[in-house]
Structure 1
Amino acid sequence: MTIVKDYAWSDLLKDTVITAQHGNDGNRIVAATKALKQAAHQFVKVLNDRARLFADSAQFDTAIRDAAAMRALLPRSGLGYLCTGDVYCQQRRYAAAISIYDQGLITVPKSDDYYQQLQQHRKAAIANNSKRVDFISRLPLDIVITNILPRVESKFYSDSLCDYLYVSRTWQKRFLQQPNGLNFDFGLEKQTLAKNHNQLIRFAPYVQRLSGFIIFAIQLDDLFSRARFSNLKELDINGSLASARLPFINGLRLVADTLTHLSINGHPCIQLRDILETCPNIVSLFVSGVDIVMPSSPSSRYPKITYLAIHDVSETARGNDNMVDLLGRFPSLLSFEVSPMPDSSLLTILHEHCPYLQVLYFGGRNYRPTDVRPNGRKGIISAHLREGRNDVYMHNDLIHFLHLHRDSLEELEFRGDIDDGDSFWKLENGKRLTKVDFRGPEESYSSVFLTWLISNAPNMKTIHIGAWYFRPNVANAMIQLKHLSKIEVLQKWRNYDDDEDEDEDEDEDDCGGIIQFLKHHVEMGHQSTLEELVMLRGTPDVAWIPLAPELKRLKKLKLITDRIPGRCFPLIISIGKGCPALEKLILGLPNSMVADGLLKPLRVHPNLECLKIGTGSLSADDAIALCTFRNLKKLQLECHVSDDLLEMLQDHIQTIEMYPRRW
């Protein structure tokens, strides 16, 4: 039995050796082979024309396919290699073009019609591959600053090469011309700043922001005496300095003329007055673990400083007299932070010393500070009142504070204990108050206070609340609000056993207030103002969550939890069939447990445009289900996704964001 082998197309065009023939068959075979060769050459020319048309239409993969067919059909012809290389050149893939030209020059005989063209095109590809167009020099500086530089790394490190500063002299010049200067980090220094950090020293005149971590007795002036940091505006120094106070102050003095923003963390040998007397141009000052000692002269004032944060303040420094003295030195403050919490009576006199204060963090720290601009108006806009372990807000102090700022206060965060007061003062309606955050310790009196506060804020739009505060009296007050659009509920911490089968639903008695509130908005139908509902912690099988799908105007639902088990399947089905206005849904947290198969029921939702999922890994079944969603335009994933599944998702969903920055 003869085994038939696969033959290359080119084998069909080879001249056949005739060992035996019948009549005139030998001549006829030669003629047929000649006709095949002519047809093949004609076919290859047509393929060449089509491949170049595909390339001109930017269908490069299809053009390469046709060119590959040309080489397979006529491997000893230069046309297929020439076409392939030319398509690569159109894509600016000159290295690939050179490789295919070389392959052709080895395979094709020198007598071939296209041999010289292969040589010429190879030479041109080599020249183009050697070009380095410094396009950045041809662009206006504002284009470079607004469109290019934001896309490259924003911080340089003195112990690693700054690649973008060494591309060329032109690139370096453009980088150094940017008005915001360079941002450098010298890392953790344990030995000395008198040597190393050569890149930082080289570019010192262009550095505007500098950060680093120093420990032991590292001397800051060793660094600043090595070069002229003539444009340094922001300095952030962390660490522990045992006995190098004077070198630290001398170092500050060397950059004090330009320094406007200073952050010092963990340097107990430094006194606040050292900084204030050394750096006259500071407008923003953050200190933590620094000795809060003020200048001896009571007349010293620092009107340039608009942002002041003092943390890890000693008990002595938090005394009323010391705090009053401190506040009196900063008449222009727009933002003030202090922790631990001083005596709450300080709240009632803040306005006397800092009349234009807008942002207050009392007993806590702002981890996302933003620039606060002068608005010419008096009164605090955003107040964040937190507590220490044994600190309590006096009832009268708190009410007095709210009364003083009733015409300006827009946002109030309260996470503290309140002593039992004897009466409530009238707010005279805090009409500007639109957001409150009540997630402090569970105290019955705080619930009474929250009820009173909500009742005096008719324009409230957003409430963040601990579930333990959501009692019927609070719910009744919230039901009266005509503009409330967002509720965020923080559930209690609970310990879960992965193998636990028993029902973990909270009793309705524990959720009575929020159930009462949500039922009211369900009954309002399309007249409801509630557009966003957030659940933090716990699991989505609490007694009140099943009401969410019945809300007619709910646009955003966020179940931000580390556990969404399989028993939540009926809830997900209800969300898919309900929530007619829902546009965005968040499920889980980074590395949370989300049961497989939960996503499929959501595909029938008619309006869901954005879905955000946090879990350990996305299963194949869930990925396939996501490809069938009707109107999903954006998918945000905080989980592992295999390359093949991600590619499949990208073919079906317009925008996919992996590991979005903010959850």
Structure 2
Amino acid sequence: MDNAPRVVLPQGTYVGIVLEKSRHFPTAVEAFLGVPYGQSTAGENRFRPPKRLPTGVTNRVRVYEAKRVGEVCPAMGKVGGGFGEDCLNLNVYRTAGVVGQAEKRRRSNGPRDEEEVTKEALLPIAVYIHGGGFNMGNGNERNMGSFVSWAKEPMIGVNFNYRVGALGFLPSAVTAREGLLNLGLRDQQLLLEWVKENAGAFGGDADNITIMGLSAGAHSIGHHIMYYANSSTPAPFHKAILESGATTARAVLLPTHPRHLIQFREFLIACNLEGVPEEEIFARLREVPIETIAKASRSIWDLYEPSVTWPFQPVIDGPNLLANSSTAADTPSIIPDLPIHSWRKGKHLRIPVLTGFNSNEGTVFVPANANTNSEFRSFFRALIPGLTAHDLDELEKLYPDPVTHLMSPYRSVPSDKGRQWARLDAAYSHYAYICPVLQTAHFLSNMTDAKVPVYIYRYAAKGNWGTANHGDETPIVAHDVGFLDNNGGMPGLTAVSDAMHAAWSTFVISKSGNITSTGLTKTGEEVLQWPEFKSPFSKEEEKEAGQKNRRWLWGLGSGDGPSGDTGRILVFGEGNDERMGPDNGKMAQGVAALVKTLSAFELDACRFWWSRIELSQGLGKREGGEEGDGPVKAKL
């Protein structure tokens, strides 16, 4: 017990554990697990904004064990067995011995050196926000213990849980009037502010906090980048890493959008609350057994999961969110406006950003057995109801049908997939992930009032189906040796992991967010540099989205690509297929990292999707409420 790490917080003293040095952990790590950052969300706290823990005089006498992870928020119908509503907790991982050594140095050097030594000892902090489509997942999705252990300099890593599914995101007009939208995002903000307030207790640097997240976690970060630029509360972070996500990713609708209203009604029916007066709905929901809530949430997810029109999502909660409702009212704004409007108005933080995408983001989401062009069109018409017949015709030209076009790049598919699978993957990848990521980089790199570094990556190492799928980089970034040992060892993927982890951790450690190098040698003594991203999209295109000279030619990008040093990104794992195993791949090691330039086709694909972005935001209407089947003109 005497050697166990301890931290004194306002609620008491928390005693953690040490993850000893091993092959998996080259440096020992001190861990404080299951530490609460908010009150239980059960009972009267259900469907309410998160409540802070009681504050006051620090209670050093009360001692808590922080040796096991806490409850995970109910998700996908799961309650009990580690899932429960007392779930607002975090795990802290810290390079072992560093804080204790600093205290010894302070005692030995005397009072006059205390400030200097304390400043030297402060550790950079990385806070991970998990993904899961806002319907599932938990903080342990990323092995932050491994991430900290493999870092070349001491640091702190944090992961945590927040409410998901109906408990965290239940959009409707009723929810808006009650001021209860986006509760899961409010959980995240409470956590981020808790970390900043308590950083010093763990030996962390409250002025060097990086938030990073995957998928829904990255979407969340995009929303926080907007929110804190317009909030009286200073941003509790200074840099951001967004993996496969952005504030403009997928759909960010109003709570009064028909999709959300229908899903809300179906959820109430599943909870046996159909016909309950609106003013009583949330009081009744707080009385319903949590098992009923979880089961209902899962049933609605299952209904909409195949079409990727997922329920229980973040929504715009700005002051005019009920402009189309008969009972408009203001609520606190986490997402105050259409995300694209916030970008265009410059209402976002100016901070260093590392962001990127995987080559095949759509494989795990799109219909696996679609075979016809009609099914291709139907999928996107259901996903984005505002697409006109003209839009869908243009979509077909951009992503040519592999059944009728011999030169279509989407003809090769795994034996268990339909003929449209690769085509659907490409189109959905651009729509939902790749182009939103590039949109973030475009706006940040084009800022004239502040210059901050922006870096873009593509993860290309092949996994299931011979594709680089959504989320595949998770164990690679964490340098999770337990994963890298698969298939008898994967030296090529280990080299990719070395490079990605080094870049991510360098970004976290550096206060400026500069990644001076990848640590990889390209030729001889030349070190491979990660160039800062410069947008290949001109500012003039923000006014007209490049409509006049769009180059489709069967999706192969016949026109010019980026010019000069624009559009350069770092590609990790190109040619690697070790994850597929010896029975399915060639165990090719590929190239750990290399600099490449976005293609002309990628630019054209993003121009297509960006010019229709309003169809996936707000009420899903074109800018200015335009209708019809003619060509579209819109801003980036």
Structure 3
Amino acid sequence: MKRIDLIRLATRNFKGIREFVLDAQGANTNIFGDNAAGKTTLFDGWLWLLFGKDSQNKADFEIKTLDKHGRPIHNLEHEVEAVLLIDGRRTTLRRVFKEKWTKKRGSVTAEFSGHTTDYFVDGVPCKESEYKAAVAEIVDEGVFRLLTSPTFFNEQLKWQDRRKILLDVSGDISDADVIASRPELAELSAILNGRTIEQHRKVVMARRKEINDELERIPVRIDEAERSKPDVSGLNEDELQTKIDALRAQIEAKQAELQRIQSGGEIAEKEKRMREIEAELLALKNELQAGTLDRIAAARREESRLKVEIEDLQRQIEALERRINQNAMAIQLKESEREKLRQKWYEVDGRKFVAPEQPETCVACGQTLPAERIAEARRKAEEAFNLEKARELEGITRTGKTMAEEIEGLKRQNEADVAKIESLRAEQQQKQDAHAAAAVHLAELESSMTDVTGDTRYVAKQQELEQVKSEILSLRSSTLSAVDAVRMDIAKLRTELELLESKRARFDQVRRIDERISELERHEKSLAEEFERLEHELFLLDEFTRAKVELLESRINSKFRVARFKLFNQQVNGGLEETCETMVDGVPYGSLNNAARHNVGLDIITTLSEHYGIAAPIFLDNAESITRPLETPGQQIRLIVSAGDKTLRVETTTEIKEAV
């Protein structure tokens, strides 16, 4: 185990203590003093030396010594120095905080401009980063605070961090380990099916509630189904079916009689002849107009083709005209830019070299410089000027030449586009002339189509068709009265049939409702069985919870002498809520007296020292209340309130004993 002992701690001008030296020599030490005598200040100084923070883990606390009016006393150095014995090797750390005073130009008095901190390791000045690295090599800050303050673990760490540390010390317990610890939990592995305990509990609780709600609704549904059954008292289903079959036979007979009347033989013959005449008229019309229709179709296709080609040529012309306009705008813009380049070229070409002023004496020794050295400097400056001027002119010329080539290319493209437009317009005019001729030809064909109503054969057939239609109407009017009588008989029979079928349908409805009730009862039984299975799973989950709490808390508590830890809260729904509460004999840490809090803190420090492999000096503030402090691997420095000691008094012992 790495051992860190405090040999000597010296403070100067630190939080009101002008100068104090604690010569502990690695032994357990009692420091007596009245309230505000500076006991806690020693602890603050010790932590500030190492980490730049006080005992409350604050970095922005007041370090300076104040006067009687509460104002800082200027021009003081505030420092803390400690000599440590680390595994038998002495190390000295020193931190000095001081004011920074600077004189502004032209002022005779210095002004306060901030603070600086100096760092020393074994008397050697070093940078802040080097100092922090040296301290970190000794011990990590977080671990050091855990091992040097009995209250830090319970009062300054969040419960999540405390819990994590305890699990690091003892090791967590997996769900599989808990299940293996009790035979009655063996079936849980298959039940969980990859879920965690809490995940499965949520699934079971949700399904349990769903089933419970459904079980409450099923009796209501059954009652509603029972009340929705139609009344079938006084009815016989077999008798109703016999009457229905008889009525259907009568209706079929009446429908056959109606069909015979409507489809009389003479009417059917006349209707057949009517259809034949209509076919003959259509064939005659096609014969008279066949040649003309083919020519009209060909002429219409030609007229449409020419129209499409004219429109396509127009779109090409418009696209070329748009490109010509865009190129013209680009040429105008580039001509303007080219003129600017020309003016720029003249401006650069007209620049004249102006020699810079050259010092005639050496700035180092004050002697006059040789004339040839001055002339050489001027010559080099002029050469650099001329070279830069030539490069700039060359760049302008190159850019202007490129722009001229681009302008010429755009002009050539416009000339080609103008020629192309002229060619397209000539072709378009030819197409327009051809389209006009095709339209005239189409109109002539359409006007020459034969009118079939002037053909004697067609007129004779049309007259024959009208005669046959008239004869059919005459025959049908004579059968209307007979048809009406049969239809009235059929309507009466159907009304009686519908009444009987509605009565018989009540039996079908009763059977469907009975089947629905049976289905609900089966579902109710199935849900009840599933509910019972879920109750068993909840029982197993509760047993798992109790087993895990016992195993985990037992494992952790076995690491400590007096400290006990509550790691879970039992929720109303039976689940576990993580927590971390320190207890002593069943009393929560928050309800313990000061002595018990310090002793349980020392107990925790002892275990953590073994875990981290480090024993460090422990500062016990308000230690007067602790009559029998627990022994620890590390050196103990007890800060004891003593009204009779207006200045700090130190006693060192080899053993921790009750302070008198």
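Taking mean projected area of the Cα convex hull in nm² as the criterion, the top structure among 1, 2, 3 is 3, with the largest value. Given 3, 12, 15, 15, 14, 14, 10, 6, 5, 4, 2, 0 as the derived value for P(r) over Cα pairs in 5 Å bins from 0, in percent, for residues 85-156 alone, which of the supplied structures 1, 2, 3 does it correspond to? Structure 3 accounts for this read-out. Thinking of 1, 2, 3, which structure, once relative contact order in percent (Cα under 8 Å, 6 or more apart) is computed, gives back 27? Answer by label: 3.
Identify which of structures 1, 2, 3 gives the largest calculated value of distance in nm of label points 7 Å out along Cα→Cβ at positions 245 and 437. Sorting by distance in nm of label points 7 Å out along Cα→Cβ at positions 245 and 437 in descending order puts 3 first. Given that FRET efficiency 1/(1 + (r/R0)^6) of positions 45 and 149 (r between Cβ atoms, R0 = 35 Å, to 0.05), derived from a single structure, equals 0.10, which label among 1, 2, 3 identifies that structure? Comparing all candidates, it corresponds to 1.
Throughout, read-outs are computed from the coordinates displayed, never taken from laboratory work. This is a predicted model, so every value here is computed, not measured. Cβ atoms are built from the backbone, for glycine too; each structure is taken alone.
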